[in-house]
Structure P
Amino acid sequence: MTAASSDQKRLVTAYILWLAGFFGFSGLHRLYNGKIVSGLFWFCTLGIFGVGQFIDVFLVPGMTEEHQLKLRAKYGFGPYGIPSPQTSSSETIAAPSPEEKRIKLLTAASKHQGQLSVTQAVMETGMGFEESEVLLRDMVRQGYVAVDNHPQTGVVIYRFDELVS
């Protein structure tokens, strides 16, 4: 399931729970989106006598998005459902060593017929532009990689001649 379809399902569910307020079950949409205190208050006061319930029709999308972002962060994902390098405070992950990063670059280059631009390196490895470029230049300096320019675009291409078949 994609992050977008998950967001849509959560929003639809929140609106269905919001509609339950018209049947005496106000606040369920707030409870569903992690707003426990206000959800219980809405439940006990019939959505602040219907006024709060009515106003929430405009607030449900923001509530839903906020809760979805919190859930993704809790489970180690970024805003778009992509795994995030940050983890919860109870668990830590050691940053990859420069050698592990070079291996990621080699793997990326092998997927691109032994040639890699900085942009491709960023997309394949998840490292930043500056970090990728510094590592690639270091590999050039050490003699592992050659530098060229793409004939049509002029983009700097790092060639891993040993990977070309």
Structure Q
Amino acid sequence: MSHRTIIAVVGGSTCTSEEAEWATAVGRLIAKGGAVLLCGGLGGVMEAAARGAQQAGGLTLGLLPGSDPALANPHIDVALATGMGEMRNALLVRVAGAVIAIGGGWGTLSEIALAQRIETPVVGLHDAFTSAVDIPRVERPEEAVRWALEQAERREV
């Protein structure tokens, strides 16, 4: 049985059209890179990334905060309803080989902090926290995905 790399995309449940474009491109590139896309399974950046991955024939996993898998966005192939609320953020960054943060609010910041704490590689693609956290940053979706795939290959989960 082969192991597939899991790349998490984190960001706001609402987002700008530009953030949605970046997330869609990131999702598409993750799928083309042969990795599984993991996200929180809801709207905004999560939905855009999952849409991009599905468009490219990739597999999408959603770790939902609630108990109802039907609340996942329509681009989630496997909806895992954790019933854990925001505590699912720790699970998300623990499972991922690397994390890409796009835009975001407090939930995204918590995911970045948790990833840093447990040494899961995280990169910001126009994230909202440039003055709050010191993480590698890139300007283009291609750079984010290339960085995440390289980091995930070096890391054992």
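Nothing in this text is a laboratory measurement; each read-out follows from the coordinates by a stated rule. Everything numeric in this text was worked out from a predicted model, so none of it was measured. Cβ atoms are built from the backbone, for glycine too; each structure is taken alone.
Looking at structures P, Q, which one was mean projected area of the Cα convex hull in nm² calculated from, given that it came out as 8.1?
Q
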Review point. Which structure, out of P, Q, was distance in nm of label points 7 Å out along Cα→Cβ at positions 67 and 131 derived from, given a value of 4.2?
Key: Q
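Given structures P, Q, which gives the highest value for distance in nm of label points 7 Å out along Cα→Cβ at positions 59 and 75?
Greatest value across P, Q: structure P.
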Point to revise | Identity of the structure behind 13.1, 41 (criterion: Rg and Dmax of the Cα atoms in Å, for residues 19-82 alone, calculated), options P, Q | key: P
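Work out which structure the value -17500 belongs to, where helix-only ellipticity at 222 nm (-39500 (n - 2.57) for each DSSP H run of 4 or more, over all residues; to 500) was derived from one of P, Q.
Numbers: P: -17500; Q: -12000.
Answer for the origin of the read-out: P.
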Review point. Thinking of P, Q, which structure, once relative contact order in percent (Cα under 8 Å, 6 or more apart) is computed, gives back 25?
Key: Q
